[in-house]
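The structures come next, written out as structure tokens.
Taken together, the values in this text are just the output of simple stated rules run on the coordinates, not laboratory data. Since the model is a prediction, treat every value here as computed from it, not as a measurement. Cβ atoms are built from the backbone, for glycine too; each structure is taken alone.
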Structure I
Amino acid sequence: MSLKGRLIAAIIILIPLSVFPWINYFDLRFEEPRRGIVALEMYLTGDYIVPRIHGTEYYNKPPLFNWMILALYKLFHGFQEWMVRLPSLIAWLGMGLVNFFVVRRYVNKDTAWISSFFFLTAGDVYFYETMESGEMDLFYSFLVVCQVVSIFHFWQKQNLLLLFLSSYFFMALGVLTKGMPSFLFQALTLLAMAVVQKRWKFLFSWQHVVGGLFGLLIIGGYFYAYSQRAPLPNFLFKLFNEASEKSGFESKWKDVLLSPVNYPIETLKWLLPWSLVTVFFFVPGTRKKIMTNPYLKFVAYFILFNLPIYFFTGSPKSRYVFMFFPFFTTLMAFVAIENAPLWPRVRNVLKWIELVLMIIFVLVFLVCPFIPISKPVTMAVFKGWGVGILLAALILLYLKQPLLRSYAFILFVVLGKIGFNFFYFPIFKALDKSMNMQSNLEVITKITGKDQVYYYNYNEVVNAKLAIGPLKFDSVTLHTPPFISYEVPFYYTQKTRNILRFTDQLEPGNYYITLSDAPFNKPFTILHRFYDYSENKEVLLIRTGNPE
């Protein structure tokens, strides 16, 4: 195997090893336990159609992602953190794989390798999102990537039936994962294809009708099943409301107006360090090179037609646009390979920027073991110096093999991620006060034993609007439990296999988990209390009745 082949093989092996061994290290956080508890209540009730939290209908998202987690619960007969996180991590690798095969087929092999590695190791996804992969955004983005790529691939094969069947299939799965956005991706991407090909007739073909009906059959089948178990209008209105709230229609005008500026800047930051090569887009003749290749032209139009929708959300967040990242990195890899030799001075500047970053990282790993904050790290010197020496060796390779610098730098980032894990994970776990949730739920379950525990609070009234900005068409009134950190129901249910059911009534002698600001109208005894640092609220375990 050539040196290039060995570098590629090392990257392929080490990327999963830099992520998967740590997926059970942290408690579920942020949105992760929400996905986990919906699947857990499905497991315990046997109702796989109606999503629920606290035993009450959960309206914000359809259940496909929860079904993926549920399948792992069923397969392994447990409810561990890694089961909640695994579907998105497989989807993350899946996006890299799909990108590689498509780009290799329609562009070239080098661009395929580099663009896929750029995507998998892009800073925001690689160093942050893979740690919080119990959220659904990577999984949803994988479905969108498959939806978009299938449109191009089957167009190239001139198979309109498979084009519409496959794209509407992935669109339907996207709708059953995140709701309304997948309809827009389908419509705008088909429109982009029509503009690229300068052909509109295919949009009115019988194949389009068949594909559309196929997608609607999948979506309609689920919602029909839902309607047999719970009020469907409540669910549909809340899904539409969710999509509307994420759009710019309900954002502050100042945020909406600044978003077209903020989003491109934020995107460059999210894609670091690889976004440094975007300078090569300014080489004369780049547009012609991109437009000459059918796939790259399609990618450019896909981004042009779809991304501006997100520019006006007023809330730039990387997880909303993960589906664009493989397409961004494909264009970035292509211009870096094609144009870097044409601007040797710029290429040299980037080389020195990368070298400075590499040297800084080596020094950090050599020094880190001796900083007091590293006390929670076991074998800190061995880990820090081991990673530091390997990274230093890669610097030498980077200098001696100019034609392989991209691969050497990618491998440097991957090894750097492993070293980052060695230090960041134990330090963060030791210092972050919000990581005490699971231990507090263990205390609660020891106190309550096998007795049923309820979540007590007032019954919150939510008005879900069918509206676009100021245009309101209809609304429904929903009664839902007030928010409490989703770690509470997840870890309680995980440990007891009892659903933490919601109630707005206090009954004598019962155990309740509640918040300190809940409305109390009966005497109770506080049995345990702890502070939820993520929400800045105090959580109480109480038992109704006078103290003995």
Structure II
Amino acid sequence: MMGFRNLRRSLGAGVVAVFIGCTFSAGADAASYDVYSCRGPVGQPLSSAAWQPKLNDAEPGDLTITDTCLSGGAVTLETNPAGINGPRKARLDYVFDLPAGATISSFQLNRSIRASATEGGLNYNYRAGVRQSAGGTYTDTGCGSVFVPGFSCSSVGSPTDPADPSNVFDVPAANLTGLGTFASCESVGCDLPQYQPGAEFKLYGSRVTIEDNDPPAIEQIGGSLASGQPISGRTDLYVSASDQNAGVRSISMTIDGAAYATNPSASAKCVIPYQVAQPCPTEAGRIFPVDVTSLSVGDHVAAGQVVDAAGNTTPFGPVNFTVKPEGSTPGPQVPNNGNPAMNDPRLSLDSDLVEHDADEPARISGSLTTANGAPVAGAILAVTTTDLGSTTLQEESAPPVTTGPDGKFTFSLEGAGARKILVSYTPVIGGAVTRTASTTARSRISLGLKVRKRVTKRDLVTFRGKLSGAGSAARGANIEIQAISRGKWRTVATETASGNGDFKWKYRFRFVTSDAVFTFRSLIRRTPGWPWPSEASRPVKVRIDVG
């Protein structure tokens, strides 16, 4: 198709030779954590999930990106070998996906840079390098066709030997709110360079150290062990915590000062070396079963700590409890929520995911039973919701639900979007939570795209679209505009949706030389933090009459 070249090549194309022995110096301390991309601390291949591409003032085919990290290669940003056509300063940024409010204390990149030197008075100014941002200002350093401060070279590092020591770019002390790499044309249009490439940045690996001085917060301590009543036999302690930075890595517990149990996060991302900037869950709850028959009759104390991904710790406790002799009279407070009421029933929901139409309520169902499967009837269960489209992830209370004679329950929640639903049980009404179950409820989304079917060359064409069904999550959602090029869908622009899901993209077909028909669609991808699968609109066609 005329006028379009690929923006992003397939991940498996052009595998670069694996380099052995490339390691990164450690940058983390007790108040920070390292995020590795493309290469791990001992050179092992990793994903580049912590970085995201972003186009600026670019047309289809101006720049390309190739990612072969998982097969032992690199991420390569480069300008089109044919030059940048048209009056624009095309730029492709590869930005580290830093969480809001976080800072980078140091980083190390393993990279090579090339920019074609200026000869013969040609109109081009190719550049490639690193952008460091702090407090709203930024600094670019690298290589360029025209020598300016920070661009006093035409190449640095080795584009063929990833293990070359000259590839290392180490910033041991920084206070950054943004970090990225780029390849660009900094003139208004760049002619075909005499030497290829015009601009190229290869990222063989990175280590970014994120500062995290905020310890996790203890949200709740409950369970029959914390009831204040003498206990015997089996019991448990429930601990929940949150950490909005690196996330909760583990919760551990001691009894009488001796290690009892440690519950690590079950998330596959919460594993060192970290490969994303927010690797562990921001909220976590753990139940510690305890059999007190191994403890002496009398007073004991439970305690523990919560650890986040940066190594910050927050202690909890002491939780004082008394072990009573087997068969002794129960304390004055006994479970009274449900029939039979108990400390350790089984609470379950029928599905981990509830999907519904945006104009219909979400219907959640589950059951409360004894350990043997007998129903617990008449129990009052608390319900809380967290809007997954909100930046604050604020938990809100919903009306409670009561189990029926068969121990089952059903309730409905109105509204579009995606929400985490948490159902909780307390043995003593008004007491501490001992059992929870959660699910995700999300409305079905759809994506549309409209455009005039026939335009003339140089018309400014407006593509309009709408993301429906996402509720509050629509605001700020990244929508890709794609076109078919060489038989494949290629991303040509990225737009941001408004609060009601509307988005638009404007484009002028300047460089079409003969009548042509182009096919477009809009796409939203499944990414970390976006709780829906990828969704694409129906294709739309635009006929260009050259005239």
Structure III
Amino acid sequence: MIELETDAGAPADLAAPLHVVGAYAPPAAAGDAAADAATDTAPRRPVPTAAAAALLAPLGDPVEELVALGFDGAAGTTVRVRVPGEGGPRTVLVVGLGPAARCTRDVLRRAAGTAVRAAGDVTALATDLAALPAVPDATGPDSAAPAAVLRAVAEGALLGAYRFDAYRSRPRPHRLARVVLAGVPGGDDAATALAAARAGAEATAWVRDLVNTPPAEKRPVALADRVVAACEGTGVAVRVLDEVALAEGGYGGILGVGRGSSVPPRLVELRWAPDGATRHVALVGKGITFDTGGYSLKPTAGQETMKMDMAGAATVAAVVRAAAALRLPVAVTAVLALAENMVSGDAQRVSDVLRLRGGTTVEVMNTDAEGRLVLGDGIAHAAELGPDVIVDVATLTGAIVVSLGDLIGGLFSTDDDLAAALTAAGTAAGEPLWRLPLGVDEYGGRLEGAVADVRNVTTAKDPGSLIAALFLHRVVPSGTPWAHLDIAGTAWRAEPGPYHAKGGTGTPVRTLLAWLEGLAPA
């Protein structure tokens, strides 16, 4: 991972192979329709930041130069300019920030990621992005504080530098090794912001690595072993339940889903329990290491991305490791429900009945609705640990992708304060969540089974994401605040983004970390 450092100097005063500066888009035109139409036909003139204007000054009129290059400051756009100087020409990368009135910390986070991804073969760059003013976002004025902006820009740079080349015959060289955040004085606040950014980015990259790993190399036992190894020396306590312990403990959901695989399932419990912690959070993650759909078989196209069906489990494991790295004064337990949903002579059948941990019986009416079965066991296990709150994370339903796409995660919760806190944390992290309704009694009644307590699906006309959430709600203890994050859309990107490569995104690791930080005593 690249090194980050701060420097109080201006970018123009620093020696670097590449200088990255920002430029705003012009304010939206105002006036009558004729004036607006005339403005639309004229070139839009970007507004360089002070650092950009200083670096581009040798060109004469920097704005005219940028306009000539077709650059208007739109968010996410870039242009590379060679600038003459006394010590030789400099290379300047100008990144569009959009209108200044909408330049939040997430805009700057995205700009930093865009800059790093566009840096090319340089070994170092200097940028003023972390020194730019930001406007507050929905989380309040603190979102525009210098430390918050520094953290966001650092996260964008670190996340934008991510690559997954483990299986390429000729890995691309990682040339960029250092990013200097210019115009930012050092000190404790800056050090804390950079440490938090690095912990979140490293946790996110770890999840991306796990999600991107081919499914044959992360079957349940192998993935459990990899998680255990990653927790060595971190202060995180580990407990693993194998197939014998799962059978003795009545974990029928995990065992039922895993029956079709030649590799048995696992339940992994990770616990960060610092001295003096007054809050205990349980995180439960769906860990289907590959999902064929079982006998309710997915088509080939539906299986192409199913190596990512363990993203929830990877997320909660990464969050516990990061909480330990940051020494957060909050007890955090992660429960990973790991199984492989395959087809064989031993696989569960449609209409089989499973008994979950805690006793709830389930008619399996669709073997491709397996995530809620393993989560049922995982949530019941977590509840027995006596947490103050339970949050589960899962690539659970295709319906959430239809509803919210690949940029917004689904949120269901029994607690308004918990839902608000998670939503704010998602905004802070640039990983937005949208709360969906849960308390719909008539839909919940449709889950009643014919021969068992519940069935795992209802009809195709019912809202799939809500039905899945209502199923999980059945196993949450009454009175325990609970939230369910459906990340089926956000855990994977088919196309790259400002700080996402194709593949696993690592969302919502940084959201959960931001939320945990908010739980820490002031």
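Taking helix-only ellipticity at 222 nm (-39500 (n - 2.57) for each DSSP H run of 4 or more, over all residues; to 500) from the coordinates of each of I, II, III, which one would give -20000? Value -20000 for helix-only ellipticity at 222 nm (-39500 (n - 2.57) for each DSSP H run of 4 or more, over all residues; to 500) corresponds to I out of I, II, III. Source structure of the calculated read-out (percent of Cα pairs over 35 Å apart, 44) within I, II, III: I.
Here distance in nm of label points 7 Å out along Cα→Cβ at positions 235 and 499 was derived from just one of the structures I, II, III, and that gives 1.5; the source is I. From which structure (I, II, III) was Kirkwood radius over Cα pairs in Å, for residues 99-298 alone calculated, if the value obtained is 20.3? Answer by label: III.
Each of the structures I, II, III was assessed by distance in nm of label points 7 Å out along Cα→Cβ at positions 323 and 355; the largest value belongs to II.
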